Structures are given as C-alpha cells and as structure tokens.
Structure I
Amino acid sequence: MRVLLVDDHEVFVDALALCLGDYPDIVVQGSATTVAQGLRRLRESPCDVVVLDLALAGEDGLTLAREALAEDPTLGIVIATGAEAGDQIVEAVQLGVRGWVTKTETADALVDAIRGVARGETRIPADLLAEVLVSLSRGQHTTVEHVQGIRELTSRELEVLACLVEGMSRTEIGLLLHVSPNTVRTHVQSILHKLKVHSALAAVAIARRAGITGATVPAG
C-alpha cells in the first residue's frame, strides 16, 4: 500500500520512513511538512493512507484531513501525534479519520493502524474510542433527516450497520454476511452517504440513538 507521511519534524519523518521500509507491503511514496505541501503531494501522487501529525509548523493537521477527505472520502488517514487527544479526536472522527496512534507507541502499532485503515477499518485505541462514541451520541440528535436516511437503507445495509454497532470490523462483517470486504466497503460508503455523515463511528452513534443494536434491526 502507498503511504504519505506528513509531519514537520523531518528527523522523525526520515526515521519513520526507514522503519516502514522494513515492511514489504508498505511503500512510502513521499513526505510533506505543511498542509499545502501535503495536499499537493496527494494530488500529484494519490496514495492509500496518510500518516498525519496534528501540529504542522503552526498549522492544524486536521485542515489537511478535511480538504483531502472532501476530495477523496475513501482516503485512509492515521493521526500520529504526541499531543493529548482532547476534542480533536472527536473532530477528526467526524471528518472521516479512522486511525489514531501516539508517537510513543511501537512501529508495529502504527503499521497495524496503517494496514487496518487501508482495509477500511477503524484503528483507534479502545479508551479513546469509548470517549468518541459517548461524545458523538451526546452531540447527535436523531433528526428527521437521519430517520429518513435510515429508512432509505436497504435490508443488507441495515445488517451491515447493525454489525458496525456491534463493533465488528469490515473483514468480520464480510465473513458473517458471506460477502467480500470490498462489498462491505461499498455498503458502508452508501450508509454514510444516506445518513449524511463522514465516518462509520458517526453512523453508529445515529444508529444507537435510533434503536439499532447489534442483535436486532428495527423495521424502517
């Protein structure tokens, strides 16, 4: 998979690129130190996953995430940061970011996040994930628009959404429903479009408020 590194600490980027070079399935195809440079690299050479720092020489890394995901919602982004998560992780998830690791974690942890995000899965530490879901659930109200979106979901999309609520990965959903991971990914993208959200976690928050659980799916 093709990876772009975006961080304003060049020594860290060089060390990380060298480390990732030990993994045969990962190709570091470039790096950037600013938001503008990162977006330019993406437009010149599209990649599968961006490893992104939150602080880029005084700029907010989420600015890059916002613009990049607006152009390509399927792009995988892993935040690799030394900062406390705070409210930024909730904002990141709402934008569609699916991976989050700290710079103190091992290279294997980062690689696991990169691989998972490339498969369309979420790779966020369990303790942070719980906080994100609580925050999203509090901030989300089941609007008429959301209810209409749920009613527009096909029976298979409702099954996929129920599996997401259960906390299953896309690979696990594919095995359960006897479909390929790519088919699951297509269903998830359709769910996000109909619910007008940018992340599976936001869709899960809406589903929970609407009464959808991993065990049962209410009639639409």
Structure II
Amino acid sequence: MLAAGPRSTDGHRRRARETSDRILEAASQEFAHIGYREVTIEAIARAAGVAPSSVYNHFRSKAGVAQGLANRALEVHEEYVSTAWSLDASPLQRLIAVAGATLRFSRTHRALFEAIALSYLSPAGVFPVDTEAAAAIERRRRQQLRRIVDSLDEAIECGEIYPCDTSAAAHFLVASWAGVLTMTDPHGLSDPGAALALGIRGLIAGLAVDGGRADELVDRYEHALAAAGLVR
C-alpha cells in the first residue's frame, strides 16, 4: 500500500480545519442564542451539518467546544490587532488603528467576534464564568484594558491629551467598541464604523490639551480614521 503523500496529508488537514471551523461557528450561534448550559452536542452538530461523533472527535465534549471557540476567537482577534498595537505612530493613532482592526475582525469573523464581545458586555457572556473559556476571554479583556491604559498614559505624557482617569477611559472604550460593533441591523445601526469614528472624534475633542484646538486636533486624525477604515 502506498503511503499518503504530502498533498493527501495537506488535504486532510484542510478538511479537518474546515469541519472544526463549521462546528465552532455553529457553537457560537447556539451558545449566544440558546445558552451554554442548554445547548447539546447534538444541537451543535445539527447546526454545523455534521454528525455528533465528528464534534466529539474534534473537541471531546461541550466544554472542549467552548474552549476551542474561545481559543480560536482570541487567536484570530490577536492577528487583527497586533499589527495596530505595534505601529510606529502616536498613541492616539495606534488606538484608532486598533479600533479599525477590531471593526474588520467583527465584519470578517462575526461568530468569533461575538464570542469575545458578548463576554465583554455581560458577566454571563457566552460562556459560564466557571469555565476555562470564560477565564481566557477575561484575561484578554484585561490585557486590552492594560494596552489602552498604557496608550492613554503615553498620550498624556507626549501632550496629546490632558491628564485623566485612564483606567475609566479604557473601560469606556472597551465596552463602547464591543457594544457598537454588536449593534448591527436590525437594531438600526447600519454603519458601525461611522459610529466608532464619531466616538473617537468626541474622545479626542473632549480630552484635547488645548480645548480651543479641538477641531484642529480632530482634523489631524482624520487620515488615521480613514486609514483604519472607520470613515469612507
């Protein structure tokens, strides 16, 4: 018997990844709409169009599915925002870039985005608080808060904004970004990018070191808003 060649192995891995992705997307919808504790492996399999045995083969249990969903969501989210956080730019420009990256993540990977965002917005979230999946999401939320606090502190140091409670501002930004990006139609918010841009303009104008130059400062960051895809 001939051994499987590289192409055969690659094809098997690709199909396995595609099946895994379908299961995770289905699980995200089921967890969000029905609730983690009420969802069954059979329901996830039905929504994914696979046999229950396939779910068990990939994730072993419902807790394993939840952990896989959290891990995948956090992995893809980091791929989107890591470049923005490492930009050689001013602190506020980096924050704008992160907002744009988060917007793209929410549009391209909706199920993965909601697995994170809904957990940010509610203590219950998508996953019960006693699961490792919830703990992983909470660790990311705290990491994002630290990153934003550090950027705002840096913005104060370099004179972009005046001194403020950067922890409170960071909590506001994380919650508002998550909230805005989950409020798509039919809730009436057809362009969440524009809403994010409006909020960022308000933040810049409100925290401007020289209040009389607020409009000038907002104009200065319009190119960053456009580059981030927040305005058209």
Structure III
Amino acid sequence: MAVDLPPGPGGVDAAQSAERQRTRTRLLRAARIIFERDGFRRSRVTDIAHLGGLAHGGFYRYFDSKETVFLEVAEAAVDRLGTPLDGVAFDSDPLEDLPDRMRASIRRYLRSYQDGARILGVIRETGPKNDQLCGLWRDPWRPDVVRHVEAIRQLQVRGLIETRVSPQVIVFALIGMVERFADRWLVDGAITCDLDVAVEQLARLSLQALRIPDRAA
C-alpha cells in the first residue's frame, strides 16, 4: 500500500520559494496599477501592499522602498516596449521586404506604447529626477541599437541605401522620430491620429530617409 510521506526539506523550500515569487509578482502588478492611477509622488506603499494582499509591513519583505519597486516596474515596461526598429532586421534579405518589416515593427511598437502609455508617462515624469531611471529610459547603446547601426553600415557598403548620412545618425534619428511621436500622441494627447495612419506615415518617412523604394507608396 502506498504511503503519502511529508515533503522533505527541499520540497518545503521549493514551495515557499514559489509562493514568495507569486506574492512578489502580485505586488509588482499592484504597484503598476497604483503608479498609473496616482503617479509616483502621490503613490503610497500602503496602497500597493493592500492591493497586493499584504499589510503595510509585509511590503518590505519583498522591496526596500517605493523607489525600488517603481524601478522594477519601469524596467519591465521599457524592456517590453523595445525600440521602433526591433522587428526590421536590416541585415535580412531580401531588401524588397524591408518596407513590410518596417511597417510591422512600427505597428508593434505603437501598440506596445498604447498598452503602456500610462506607466510610460509616469516614467517620463519621474525619470529626470532619478539617475537609474534616466539611464534605463535613455540608454543610447542598447544591444539592439548597436545591431541596427552595424546592419545599416553594411547596407551602405553595398550601396543599397542612403550613404551620405552616418549609420548612427540614421538609426538614432529614426528611433527618436517614432519614440517622440508616440510620446506626443499617446501620452500628451497632442496629436489626433489613428493607428493605421500613424504606421503608414511614419514608415514612409523612414523609408524615404533611407532611400528605399516603397511598393506601397
């Protein structure tokens, strides 16, 4: 007859670790909701803890401070957003497909920005006052950016795209254009536009800057 034995120490540790991770994830979700609702300055640890199912003091078993949890929420949001060029793959052939890849990449970025507009607005507001956050939000040499610069350089060597502008300027200008547009449109509400129009016009500007023929034009 089979006998159920109590879990050994390893099993208890694993269960406790899994429960701790679930609680931590719940607090991160709660923190994002509170930051989006109240902004960083007016948010309270008490509200985050209660929404996450803990007493005020329980919060500090998982995070040192409101600043610590905000930095983690911000890092996740920025990582999820990526850059407007992440799906372009300049180093992939055929080049004739690049306009479609450009449109798809810009669409993905703008949709991600729409989904995260509230927390991204809070990050933008808080970033200049926090060195860690500012570096996270404005890191100019993320690995994907370095890859884009090198791919653009190779296309220039092959004479396939605009050669009179440096690869760095091209990449940072294209990324900056779409990022700033998204910020003004989705955070500030300064631009009236729908997604399809935004994607099409930003893609056309990008392709014209690269001097890449656009079959959809």
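Numerical summary
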read-out: Structure from which 0.3 was derived, distance in nm of label points 7 Å out along Cα→Cβ at positions 191 and 207, options I, II, III; value: I
read-out: For helix-only ellipticity at 222 nm (-39500 (n - 2.57) for each DSSP H run of 4 or more, over all residues; to 500) computed as -24000, the structure of I, II, III it came from; value: II
read-out: Origin of the derived value 42, 23, 16 (semi-axes √(5λ) of the Cα gyration tensor in Å; candidates I, II, III); value: III
read-out: Among I, II, III, which structure scores highest (criterion: FRET efficiency 1/(1 + (r/R0)^6) of positions 111 and 151 (r between Cβ atoms, R0 = 25 Å, to 0.05)); value: III
read-out: Comparison of I, II, III - label where FRET efficiency 1/(1 + (r/R0)^6) of positions 15 and 95 (r between Cβ atoms, R0 = 35 Å, to 0.05) is highest; value: I
read-out: Computed 29, 20, 15 for Cα extents along the principal axes in Å, for residues 39-78 alone - originating structure among I, II, III; value: III
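Rule-based calculations on the coordinates, nothing more; no lab input. Computed from a prediction, not measured in an experiment: that's the story for all the values here. Cβ atoms are built from the backbone, for glycine too; each structure is taken alone.
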